[in-house]
Every structure is written in C-alpha cells, then in structure tokens.
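What follows are several structures.
Every number in this text was worked out from the coordinates using simple rules, so none of it is lab data. No experiment lies behind these values; they were computed from the predicted model shown. Cβ atoms are built from the backbone, for glycine too; each structure is taken alone.
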Structure 1
Amino acid sequence: MVRLKDIAEKAGVSISVVSRTLNPKPDKNAYISKELRREIKLVSREMGYQRNRMAEFLKRGRNSTIGVFIPEIPNRLVADLMFGISQKASGLDFPLSFHFGISYAEYAKFIDRAAASKSGIITYPFDPSTHVQIAGLLRDYRAKGGCVIILNSYQGFKDIPVIYNDDFSGGCLAAERLISRKCGTYFAEESIYVKRSEGFNSALNEKGESSIPFKISDFEKTFTGNFKSKSRPAGIFANTDVNAFAILSVLKKMKIKPGKDVLLIGYDDLESCKYSEPPLSTVRQNFKIEGMRAVEKLVSMIYGKNEGSEAIPPSLVIRDTA
C-alpha cells in the first residue's frame, strides 16, 4: 500500500505538502503552486496511490458508503446501470450498498438506513405516483447533511441534480431514421414514456410530417385502418422493445415482414433485440455512462461542490426492421 510518506520521498517534498495536495478539502491558507501540485499528483498516480476513504470519513464521524436504490427490475438496463456505478465507485475507492425494491415501504426503509450511516445516495424513483412522499423523504435526508443524485426522473425534484437518459432526443433519432427511409405513414405509440413520443413527433413536424397515435392494446386495429399505400413504407415507433416485440407478432400474423413495407423501431436495446425475427432496430440508452456520471457527481457533492442535472444522449442501433 502506497503511503503519503512514500510519495513525499519520491517527490522530494514534506509529508504535509503531499497531504494538502491530495486532500479534496485543503486548507485555503496553505498555498501550493500549480506546478508542484501537478507534479505530486503525477507521482501519486504513477505509484498507484489510493485514498483510504473509510479512514478519511471515520475521522469526520461519517461513513464513506454510497447507498444506491434501484427498482427490482431484472434486465440489461439495470445491469448496465449497476456496472457503471460499481466501476466508477471502485475507481474512486467508495464502497457501495445496493438496495432493490418496488414499493414505498422499501424505499422509506432505504432512506432511513441511509440517514443513519451513509454520506450520499444515488436513487431511482420507482413510481411517479409517490413523488410527493419521496420528495419529503429526500428533503429530510438532505437536511441531515446527506447528498443526493436522482436517476431518470422528469418530476423536477427541487435543488437535487438529476441524471437522465434523454428520451426526447431518442424519439428524435427514431423519427430521423424513418424519415430518411421515406415513409409514407408514421405511427407513434402513446405510453407513459411521454418524452419519447414528444421527441418523435417534434422531429416529424420539423419535416412537415405527423404521426398516427396508437396504444399497444389496439395497435392492429389502428394499423389496419390507416395503412393504405405500399408504394412507400409505414414507419412505426414503439416506446419500448417489449412493445415492439408485440408489434412484430401482430405483423407476423398479418404476413408482413418488417424491413420493407413496414419499418419498426423500438426503444431500450434489450439483449433479445439481436435475436428477434427479424433483428430489431432500436434506440439504445447508455445506462452504464449514466451510472458512472452519477457517482462522479455525487462524490463531487460530498466534497462540497455544486452539481447540476445532466442528460445522457442515446444512440440509434440499426438492424433489419428499419
């Protein structure tokens, strides 16, 4: 284990100078030149120095553990989010405590535990209908000195940074792809993912186009009643991959193979998209990057800096259906 003494000897400075340089909250009256600060940090990196977060926080009477609450949903998106959080926290030497749930009672229990022992939390609100209660819990937690980062919420939690996948931009990407394929008719799913539909329709409107809305439960009726011409393909945007798979089943029953007369784009890029028949074009959300940025921002806040909200841009994955 690399000690401050080892760094001081190699850099040719005192231990106190190394300590002040590597301290995230240094004494403002202890001046160290930019050149010397840069040199000491370079030496510390070359020697593989890592801060002992646990000892550092214990001196302040706190716990360095970051609490993380994630909805109990088993899919690749949640896994990517956990990978991103874990990778960045490990690199910064912050231990994690993961909590999973899908009810207000479980969330309240998480906040209660976090208030007792943790310096900061990364939290994914599981249910928009409980926004008011959750906001109250988070307000109380922050009043006790805790730092909070919220993931993927459009609820507008006051004064709390939110990191979210940019659904509006994702909808735009889907529309731009279908427009480039010169579709004659556009269908857009209506669902709880309002920003995705708004982005899709906004991009269409910019090109003088519009979409026919549908709910997944009545897709077949809406589609058959509005798809007339086969000289130009119909473009369909589903708000989730799961619903896109349901549309594939309907089209198969109608003996329509997406990719020619009908173009279909989903959302999420679940692992199964590669193996659907045909493979599904979709919008990919970068949950791993989101998780990494959440940790970076939270650690910055723990050390007294102000952080704002941030949108993580999605990307389009083109496969056979569009």
Structure 2
Amino acid sequence: MISSLKLAEICGVSQGTVDRALHARKGINEETRRKIIDAAKKYGFSPNPSARELMTGKSSTVGGVISSFNSIFFMDIFERIRLLLRKKGLTLVIVPVSTPEETVSVLRDFASRRYLGAIVVPPEDRMKIPGEITRSLKMISIVNPCSGSRIVNIFPDEVSTGFTGTRFLWEKGHRRILFLSYTRQSKAVSDRKKGYEKFMKSKTIPYESLSPVTEESLIRCIGSFRPTAVFCHNDWLALSAIRILERNRYKVPSDISVLGVDNSPTFISLIPELSTVEYPIDDVAEMVFENLAAGKAGNRREFSPLKVIDRKTVSTI
C-alpha cells in the first residue's frame, strides 16, 4: 500500500491534484483524473471511503429505513446487520420514518445517492415500493413484507412461531392458554395468532385471544377464561402483562405463566428472567448481509429451528 504523496510522484502530479482526482473535485482534466484513479488501483492506494467509491464505481453505504426508533427489537436487528456490514467495509445509515410516504421519499434519496442497497422495516404490511426505486436500488424488507418488483423479503414463518410457543406451554402442562396480541394489521401479528389457534385446535381445547391489551381488559379476561398461562405476541407485551398481573396480586409464574417472543439482547438485559421464543435475529442479519455484500439473491428461507428460551416466567403444572 502506498501513500498519496507516493501516488502523486508516480503520476507526476502534485498531492493536491491526487486529492482533486479522488474526490471528484474541479480543476483537473478527465485524462489526468483517469490516470490517477488507474494508478491508485494498480499500486494499492487506500483512500477514504468517498474516494474509494469513486475508484470502484460502487457505493459502500447501505441505507436503513426503520418505522420506529423506539423499538429495542428493531434496533437490535439493525445492530447485528451493521456489525456484519462493517466487516465488509460497508457503512449503515439509518433513517426513522412513520408513514409510507416518508419511506418512499427516503428510498428515493438513497437511490439518488447510489447507495449499495436499502434495508426496510415498512410502517405497514405489503407497502408498495415504486419500480423507479427498485430498478436502481437493491431492496430488502425485513420483519414485514413489502410489495413491488425486485424486492427481497426476509422474515421467518410466524405461524410456526405461534405454534411453537403454544406447544411449549402445552408440554409444560398448560391447557388454558390465553393469547395476547395487538390490533394493528401486520403479517407477523396475524400469523403468530394463527399459529396459536392452529395448535389449540389440534388439541380440541378452548382458546381465547385478547387485543388490545389494557389492565381492565386483561383482568376481566383472566376472570372469565381463567388461563394458567398467557402467550404474548412479543416480549414488550409480556412485560406489560407481568406488570398488570403483579399489580393485581397474581404471582408469575406460580399463579399464571407468561411467555413472550423475540429474545432481543437489549430487552433481555432489562428483564433477564423472561421466558421467550427466540426470534432468529442472527439468521435475518446473515441473510441481509449475503444479499447485499456477497451478491447472493433470492428470498432465502433457511432459518434455524425455533428455540424457546425457558427461564423463570413459565411454570410446569
């Protein structure tokens, strides 16, 4: 590897001319610029990221669009992705959005900057991404799917998530299992509930789900359905349920067991005793990395088998 001074000597120009050539600045003719760029490649000169992009014609920046900065779960996924991209010399820039219109606007900006690609957590399911964007920007949607041409959607089988969690509670001896969820319309929300119902129907036993979950609605439902366990759509909802139960003098897990979904590292550091179905964050991050950095295309679905992390909020009866 050589220095910019040495590169200037090789090309017979000043160090300032090298700087102008590698940063696309004015004051240098195209023939000299090309001569310097070719020499930099030949002799292994390692410039800063913007100059490297000029030399290779490829961006080293990946855009991230996230529907909420308040979600620990989303941020944990993006942190895993960021660490993998960094090993490849790529930079992840994350922009928060709250509407589909904002999302499209940010993606257009990424495309105009010729980013290597974009990773999106869409603010709503099946959000349409215009073809003008996907034709020039590699698009990967995670957690929930987007619609449009040339989009890679990466997310696990959430019906299996719901089924696996319910089966775990069944194997612990629970027969009256209440499912807690959200009213928002998303594939993950509906599919996890479908998985819960699928298992309960397979055992021909009564089942009940509740959304939205408030203190009043949960305590009323517990009084009527009398569950021994509640299975929650995610860990945040599980934490909310535990707080409501404890405020109303129910002991977890001796009176009622609680199971969540996600097992995101940051959240579990806050409530390490929570039993939960692990979301395959590592698998998602690796698939995103392979599609962006390694050039492997396609909607890969080879997720690791689901794991239930059995800690202290589920009892055996």
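Table for the structure above
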read-out	value
Highest-scoring label, criterion being FRET efficiency 1/(1 + (r/R0)^6) of positions 45 and 149 (r between Cβ atoms, R0 = 25 Å, to 0.05), among 1, 2	1
Computed 2.9 for distance in nm of label points 7 Å out along Cα→Cβ at positions 141 and 173 - originating structure among 1, 2	1
Origin of the derived value 138 (volume of the Cα convex hull per residue in Å³, for residues 13-92 alone; candidates 1, 2)	1
Distance in nm of label points 7 Å out along Cα→Cβ at positions 37 and 277 - highest-scoring structure of 1, 2	1
Value 21.1, calculated as mean count of other Cβ atoms within 10 Å over residues 189-196, assigned to which of 1, 2	2
Among 1, 2, structure where relative contact order in percent (Cα under 8 Å, 6 or more apart) as derived comes to 14	2
Distance in nm of label points 7 Å out along Cα→Cβ at positions 5 and 205 - structure with the largest value, from 1, 2	2
